[in-house]
Structure I
Amino acid sequence: MSENAILQAKDLHLYYGETEALKGIDIAIPEKKITALIGPSGCGKSTFLKTLNRMNDLVPNVRITGEALFHGKNILDKDVDVTDLRRRIGMVFQKPNPFPMSIYDNVAYGPRLHGNHSKKELDELVEKSLRGAAIWDEVKDRLKKSALGLSGGQQQRLCIARALAVQPDVLLMDEPTSALDPGSTLRIEDLMDELKKDYTVVIVTHNMQQAARISDQTAFFLLGSLIEYGPTKELFANPKNPKTEEYITGRFG
C-alpha cells in the first residue's frame, strides 16, 4: 500500500460479459482527502466507484480481476463480509433516495440493522449524524415526519446522514449534486469539505468546476482507462496527458 492510502486498485479489470469496462486501473486513494473521478459519460468512473464497495456484485455477468485493497486487504476475496464492507464504505447516490419512513428512522435504520437498539444511543447517533450532514437545525423539530416531505437538497443531506450513522471510514458519492439546484449544490460542497476531517470521500462528478473546487486529488477516466491521476491543482493547471488537457479545456466530452 502506498503511504496514507486507504483504498488502492492494482491492475483492476472489470468485464460486463465480453465488454471490458475497466482496463487495468492502478490508483491509490489517500485517507481523509476528497478524490474526484472525472471523465465523459460511459468512461468507467461510476463503475470504478461501485467496485470499491462491491455494488457491482448486484449486476449480472460481471467479472473482476486484479485487486481492490481497503486497509491493505483485497475486498474482492471470497471471504469478505460484504455487509460489513458496505457499512465501512458508505455510498450516496445521484438521486436522493430516502426511505419512505420518518427522518429519524431513516438515520436509525443502519445502526438498528447492525444490532443497535438502545434508544439513548440511537437518539445521540441520529443527532450526531444529522449534525454531521449539516441538516440538524432544519429537521430537529420534525424528526417523526416523513423524509419524503423534505426538499431535494435536504433529502440528499439526509442520505449523507444515513450513510454517516453506521460510522463508515469512506464515503463514496456518485454525482451527489447533479439532481440539485445551485444553492443545494453549494451546501453539499461545503459539507464535503467538513466531512474530510473525519472521512475519506471519493466523488464521481460530471462537473469539472466542482472537482476543481472541492477535491484534493483528481482522476481522469476515458474509455475505461485511468488516463491521469494526481493533485487536483496540478492536474487542472498543468495536465501531463494531452487527452486530459483536451477534456478539461472542453475540446471533447
Structure II
Amino acid sequence: MATTKEPLLTTNDVRLYYGEHEALHGINLDFNQHEITALIGPSGCGKSTYLRCINRMNDLVYGVSITGSFRLDGHDIYSPKQDVVALRKQVGMVFQQPNPFPFSVYDNVAYGLRVQGIKDKKMLDERVEASLRQAAVWNEVKDDLNKNAVSFSGGQQQRICIARLLAVRPEVILLDEPTSALDPISSAEIEETLLKIKDQYTIIIVTHSMQQASRISDRTAFMLNGKLVETGKTKHIFLNPEKQETSDYLNGKFG
C-alpha cells in the first residue's frame, strides 16, 4: 500500500499582528520536500509577510506578534529553545534586490562556512565551487573569484547570492520575488537554476509573475487580504480554480 509522504514544513492557523491590527488571518499551508511552491496574489496581500515568518525574519520588526504553529521536520520553529541563527541556516532566504557582500565572489560564498568555523582551505574551495556550479554561475565567475561580487551584473549577483545560501546546505529556500529587479534573460537563468536544484531542496517563492509561477512551481497558493484563498497543484489552480477570487485574479480583473 502506498504511503503518504509527510510534509517537511507545516504551518497552521498562522496569524500575524502589527500591534492590534491582524495582517495574516489563520493561514494553513504545508510544503513538501523537493517541490517548488509559488505564493501569488496582489501587492499587500501578505505573501512576503508570511514568507518571512518561516525563518523568523519578522522577529526583527518592532510591534509584530505571531500566533499559530510552524513545524519544520516536526520541530516547533517558534519554540523558546529554537536557535534562530541555526534556523536561518536551515531556512535560507534570497531577497528581491541582489545583496552580495561588497567583497570577492569567493569570500561571499565561503562566508557562511567560515561563520560555522570551517577553515580548511581545500574544503572551502570544494564547497565554493560546488555551490557556484549548483547556482549555474560557475562558468561566468570561475576566472574572477577574487573580483568584488558587486561588480557583476544583477542576474549574476543574484545567482552568487543563491550560491552563498546553498553553501551552508539549507533544507528550505525562501525567495521573495528574486527576479523582479532583473531583465528577462537573467530571470530565465534564475528559473532554470531553481528547476535544477529543486530535487535537493524545498523551495518557496513569492512572485508577481503568473507566467513564472506556472512555469516553475509544482504547487501554487493564492493569497488575498491576508487570507489564503486557495492552494493546490499549479496546473489545477491555473486551469480549474475552485474559487471565484482566484479566477478573477488570474484573469487580470484585479491585482
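Of note:
- Structure with the greatest value (metric distance in nm of label points 7 Å out along Cα→Cβ at positions 101 and 141, set I, II): I
- Among I, II, which structure scores highest (criterion: distance in nm of label points 7 Å out along Cα→Cβ at positions 53 and 165): II
- Structure with the greatest value (metric distance in nm of label points 7 Å out along Cα→Cβ at positions 13 and 245, set I, II): I
Quick note: the coordinates plus some simple rules give every number you see, no bench work behind them. This structure is a prediction, so every number in the text was calculated from the model and none was measured. Cβ atoms are built from the backbone, for glycine too; each structure is taken alone.
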